[in-house]
Structure 1
Amino acid sequence: MVKEIIIRLLSLLTDEQKEQDIIEIKDEDLDKGLRSFFSEYPILNVKYQVKESGKFELLKEKNGSIHLWEKHVGNHEWVIKNYQIKRLFGEL
């Protein structure tokens, strides 16, 4: 379910946006597809667990919970954490 939501979001972004680590889009710049998407999914909280321990095991988190996008109320800007999407799901 979460992966399908992410794929849907990525399909609404431009190629240039997909290259950015953090994507910032002002409310007034949202197209119809993104506006509809964010009204349906205003926030997505993903819980994760790292199964492999890396070389620097003590410096790496084991699990957690993150928001992949959020709206900054003060400036009415959506922030998509594309680096987190890539880290958790790879290239989709």
Structure 2
Amino acid sequence: MTGQLRRALEIMTDALRQLGAGLEDVVMTRIYLADMRDADTAAVVHGEAFRDIRPATTVVRTEFVDSRILVEIEAEAVYGGADQDVPAATGKPA
């Protein structure tokens, strides 16, 4: 599981970089595990990748179609919004 999660985090990091973003832009992650006994290890691997970045994180137990899959990670990132002028909501449809 550890190797699969590390590889998934590498792929995610590369995808973010290709878009000009990074792990610091991730606001939420969801870790899907085949075995909840791996939750503590998954938390350590996740923490090694994110270090001081603390996205909201959920860990869920699931069954995968392929029994070789032990872990999956999903992330949501917000990129560029804080540095841009965003008009205030008016309550009227656009």
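A few comments on the model shown:
- Origin of the derived value 2.4 (distance in nm of label points 7 Å out along Cα→Cβ at positions 14 and 30; candidates 1, 2): 2
- Each of 1, 2 could give distance in nm of label points 7 Å out along Cα→Cβ at positions 38 and 62, but the derived value 1.3 comes from 2.
- Structure with the greatest value (metric relative contact order in percent (Cα under 8 Å, 6 or more apart), set 1, 2): 2
- Test item: distance in nm of label points 7 Å out along Cα→Cβ at positions 6 and 70 calculated as 1.9, pick one of 1, 2: 1
- Label whose coordinates, when Cα extents along the principal axes in Å is calculated, return 49, 26, 22 (choices 1, 2): 2
Taken together, the values in this text are just the output of simple stated rules run on the coordinates, not laboratory data. Note that the coordinates shown come from a computational prediction; the quantities given were computed from them, not determined experimentally. Cβ atoms are built from the backbone, for glycine too; each structure is taken alone.
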